[in-house]
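Several structures are given next for inspection.
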Structure I
Amino acid sequence: MLSRLHHRPLKLLNLKLFKYLCISITMKKEDFEAIAILIGTIVGAGVLGIPYIVSKAGLLTGLIDIIIIGILLLITNYIFGESIINIKKHHQMTGYTKIILGKKWGYLMMFLVFASIYGALIAYIMGEGSVLATLFGSQKTLLFSILFFIIAFSIVKSKIKTIGVLEIFLDSAFIFIIFLIALFSTGSINTTNITGFDVTNIFLPYGVILFAFLGISAIPQMKEVLNNDKKRLRRAILIGSSIPIILYLIFTFAVVSVTGLNTTEVATIGLGQALGYKMLIFCNLFAFFIMSTAFLSLAHAVKETYIYDCKLNKTLSWMLACLVPFAIFLAIRSIAGFKDILNITGGIAGGAMGILLATMFLKTRKKKELKDYLLCLTLIAVFLAGIVYTIV
């Protein structure tokens, strides 16, 4: 039976947060590895879609959204960690959901995980077409999307070990590149793009930003790396969830303050055009590699899930992992763009996962207190409102 968890999520709101966020000399290699796993899972191609939607809502409105949604997902990550922290055996999100809520809810979680991954794959196919067309000075985005998919489709079939190495390298370089982009953008900032707060647009960037903060699937792996150490897992979740908030704020401010209403759906395209040819090449090569790596990593993960969890043969698993999102891309490309896919995936699939995780946390509380109910009901209300807003 799950024992009562000592630390309550509402402690995130008091000064004890700083105790966990301060990197002490007692941290070991595994602590940094766990933090890196979470940051690497959260920070990815989703950040490329944030500036566009923020430019439509207003820069200050969008920056406030990034902070609020970032904290919302930090708390969600934390309570998921609290929900599974006393389960000794290691599982993935679906497995933990089955244990805590039951088999049918486990299948729902599996569906939501697949939906979020397929949504990301569709967005990356779209985004790569735009980026490559920009790099080659062409308007044929569909052609470049197809060419990218053919190459990626072939790579996913093979067992390429360099994908993981490249992903680690890109994740490590991401922080440096964001600061570099911000540095080069300072001389081109237009103060008229730093618009005021508009409460009527507060929900506009919700789905895209939520998508960019989704990293919940990393928590089980962090738990395994830290060998079920409760204190270290809590600290790693708090640090790993906080750093992306800072990175997204810097990147979004740098892009929107330069490009304003001319911000493109894939942010690096418009930023490169505004900062000159060299930055156009640099920014879009970065976008190309980060989306390529994300696509290969996610498609490979889906293929492995079909093979090991669904017991399908390798060829069928490979085709389902790649051809399903490609077919959907061809079907919807004329009615939905890069930011639309991010918005729908984050707002609906991400929101539904958040509701399940809040329910799981309540289920694991041996003695439920008013604070727990208030926290979880608040999370559920926000996620549900986001789903309704995204659909409507």
Structure II
Amino acid sequence: MRYQDIRLHDVALHHHSAPLPDVAAKLTREFASIEGLVKPGKRIAITAGSRGIGNMALIIQTLVSEIHKRDAQAFIVPAMGSHGGATAEGQRAVLHAYGITEKSVGAPIVSSMEVDCLGSTEGDPDIPVWMDRAANASDGVIAVNRVKAHTDFHGTHESGIVKMLAVGLGKHQQAAQMHAYGAAGLRDHIPKVSKKVIESGKILAALAILEDGYDNTADLAFATGDDIFSLDSAFLERSRRMMARLPFEEIDVLVVEQIGKDISGTGMDTNVIGRMGIPGQQDAPPHIRRIVALDITPASHGNALGIGLADITTRKLADRIDWSATNQNVITSGFLSRGFLPIVMDTERAAIQLALDTCGCTNADALRMARIKNTLDLSRAQVSKALLSGLESPRHYGGPPPFNT
């Protein structure tokens, strides 16, 4: 089969849609539940992570404004483990790429990799618990994060405010320690570390963000103390029901326009592509024979963790990889194969052609091929005839193809 002979159909993919009509107004109403904790003259640290979260700059800006209205001071702490090359400058740059600057949110950004030890967890293993030094020196921390399924493991608490308290606020020191226990260790030990962080008395509150299947902010809520755990698990269940997925069980070739740290911690969301890339962790549908990654987002700053989940990539993407930042993140995670470089082809066309040649399908009419922008934006796709026939009421786009060709 020749790539130029394959016809792909431009279609809309339907997911759960529940956008908040006014994100700032919702946050302002919710803030009333914790305003008594924000005392005049106090310095409040607000966490900001390394994920591409819809309306994140607006949420941080509104939160800063509400704190200032109570005559308190606010500052931003990058809380992202080893991301940004595990450097203070790199983590500040990650926030800037998301539009989170001192000017845009109205508060200083205090970026440092220095941490303080808060003690250790009880039982076996005895895990030291760390917190960003600037956050620990504040009068209270408001942890902010989106809650959704994790790309390494599944459990009661995955990627959300509970994880932010442990791996995010603990910076590279905590991230390296936690990942040393593997996927199962992350699942089992993150809640223990987070509980110790809450018991330190430094966590004023946590703000959970829920997104719908189109990455719109669908809900916001605050929690304090141990209620943080129940809010996190409740939002996780809602997120699972809303999460956008590819509506196929089997795919011969999946072409992904972009990978990136702003898209997923693993470059491509493992919950979307079905590949975990971790020994002992079972893959799930869709079962994809060949994944082609064409490019990396500018906001990734060359961090290509997750490139190893692809089978084939392009010279363009490979040349944009910052191996220092990538290796730092991959080694910290402990899942080394996710940083392996796949087969590199000189052009996008050559990369896709190689996938077609090696996917095991020789009949163009039977070929199950899809092309997406990235695993975060699944609002539309290009699909082959064999996949199109399996879609319920596909809505076609007119005009030129929505993706590069």
Could you tell me which structure in I, II was used to calculate relative contact order in percent (Cα under 8 Å, 6 or more apart) as 20?
-> II
Work out the source of -8500 here, i.e. which of I, II gives that when helix-only ellipticity at 222 nm (-39500 (n - 2.57) for each DSSP H run of 4 or more, over all residues; to 500) is computed.
-> II
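Using the calculated result 17.5 for mean count of other Cβ atoms within 10 Å over residues 131-138, pick out the matching structure from I, II.
Comparing all candidates, it corresponds to I.
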Which of the displayed structures (I, II) returns the greatest value of percent of Cα pairs over 39 Å apart on calculation?
-> II
For which of I, II does Cα extents along the principal axes in Å, for residues 283-354 alone, calculated from the coordinates, equal 36, 32, 27?
-> I
Per distance in nm of label points 7 Å out along Cα→Cβ at positions 275 and 291, the highest-valued of structures I, II = I
For 3.1 (distance in nm of label points 7 Å out along Cα→Cβ at positions 51 and 115, calculated) the corresponding structure among I, II = I
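Read-outs throughout are calculated quantities, based only on the coordinates presented, and are distinct from any laboratory measurement. Just so we're clear, the structure is a prediction, and the values are computed from it rather than from any experiment. Cβ atoms are built from the backbone, for glycine too; each structure is taken alone.
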